[in-house]
Structure 1
Amino acid sequence: MPLLSINFPMTFFCERQSISKILELAKNKYFGTVQEISLVTGIPSGKSSGKVKPHIDYALGMGLIDSIHEKGVYQLSLTPFGSIVYESDLMLNEPITQWLAHANLCDPVDGASLWTEIFTNWTTNDNRSTDLISSIAGIQKSKVRPLIQMYERAESFGRIGVLRKLDEGYSRTPAMISHEWNRAFGALIINSIERHFHKDDRKQISIPELVQVTQLPARFHWQSEDFNRVIQNLTSLGLMKFSNLVDPPVVQSLVPSEQIWATIYDDIV
């Protein structure tokens, strides 16, 4: 899918409860108009604006659903990621669920323009005010506000601290690297490899090219050594093959992402 436009939030930050209602519809391959979806879910929707369309787009950008929109009618279905979230974490309470959804929004090809502009260009540990965030991204401050609110509010993704509020602006926080989350990282990384490289029937991809095309480290606010550590963890799990016998080192996925998605919560205590 193309990148979601900068205007897609329509001033609304993401609410996890509304995402869960969209997932319930997608589970049943629901199709209907914005007004019909509003009536079924209780998500507010006015005549010309409302929260339904932004939350469909949020779920789409998060990689949780697929959506076909024709003649005002949406047809919704779950992705492999959305299916396991529906079964195991419908309210998106788990921090790793929120991190994966965040990382998908930052995807430079299939994510959201606003998230990509801000997070893939913020790889340092400097503090930034809202004015500076909007200025560097070249985006109006009012359009940045829903993104900021998403990482402040408990009913959204405030729990994971993607953005940490300080006396003077915000700082970024990296995703934790732990045994419990390795399978989740593996599913997303291998899914990125499949989408960006397997269509050209490529099996081995160099680490620098993988980083350049997918911006994966920036999306999780990892440094290069953090990303290499994650790759080594996935190699130990048998999900990927890593070779440093060539320069630059290359990786190869060994297990389809669809198979890994179903296991992403297995190691969480």
Structure 2
Amino acid sequence: MNKNRPDFETSMLPHNRLELYFDVIHQQWRKLLGIGLLILLFALPLLLLSFGQELSIASLRNMVEAGKMEETALLNALLRVQLEWGLLYLIALPLLFLGISGMATQYRSLLWEEPLFFWHDFRKGIKGGGFSMMGQGLLLAIFLYAASAGFYALDDIFRYVPLGLLFFFIFPASLQFVIQSPLYQDRFGGTLKNAILLAIKEAPLSWLFSLLFLSPCFLLLVPNPFLRFGLVAVILVFGFPFIGLAFFDVGFWWLDKDINKKHYPELVDKGLHRN
């Protein structure tokens, strides 16, 4: 809630989630950019790993062009690069999810129109849900590792099957896990079960947010790696905080109708004033 609002009354709250989204942006855009900097900080190891992996792949392709490696040996070499660098993602992704656990609590405060104590809420989120979120990040990293290896190890259309499962099921389930982290203190298995069920039930919007969060991957089309790295950093700081706000706004609506209405009625429409 904004301290500068005079004579605050409940009726002054936004009346629907679209109004809530733009009200938070209007009142708290500076703190949203602060969240963007946190996203960049915790995503930095992942970006550096991706950058290093790309340089390794480029080096292999240059060797083929220079005649120092046979074309037939390139596929095995690329698979080896994926396997070696992929192990480091098992550390980088859980670290990213650790940071997201703190940001999730910050988003909760913003969307509930409560005072946001930036670092206090960030630490509170990590303390309350950091361990389980790192576990989810590790699961996602394992599936990503398997999908990346399968892309080079499998033949023809079968190489795209693990990637399809990753996009249409695994990643959406991970997003559904994230939106629960600042609200509930369930065990890891219970949260994961709810995440899988929500990913299936809310599939279309889950796919949309998966596409939005994975949008920096389209920058792989940019040939200059340094320009690409800079563009990704800009998107993370100035774009992702607002995508994240929309995601948690919609996500809390999902939880209201699928879980809170029955089990936590005091959380339904929190931050809103329904007519």
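Just so you know, all these numbers are worked out from the coordinates, no wet-lab data involved. Every value quoted in this text rests on a predicted model; they were computed, and no experiment measured them. Cβ atoms are built from the backbone, for glycine too; each structure is taken alone.
Data for the structure
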quantity	calculated
For 18.6 (mean count of other Cβ atoms within 10 Å over residues 138-145, calculated) the corresponding structure among 1, 2	2
Entry that produces -25000 once helix-only ellipticity at 222 nm (-39500 (n - 2.57) for each DSSP H run of 4 or more, over all residues; to 500) is calculated, selected from 1, 2	2
Ranking 1, 2 by distance in nm of label points 7 Å out along Cα→Cβ at positions 98 and 250, the structure that comes out highest	1
Test item: relative contact order in percent (Cα under 8 Å, 6 or more apart) calculated as 27, pick one of 1, 2	2
Which of 1, 2 leads on mean count of other Cβ atoms within 10 Å over residues 18-25, largest value	1
Which entry (1, 2) yields the derived value 12.9 for mean count of other Cβ atoms within 10 Å over residues 58-65	2
Test item: P(r) over Cα pairs in 10 Å bins from 0, in percent calculated as 6, 26, 34, 20, 10, 4, 1, 0, pick one of 1, 2	2
Structures 1, 2, by mean projected area of the Cα convex hull in nm², for residues 42-89 alone: label with the highest value	1
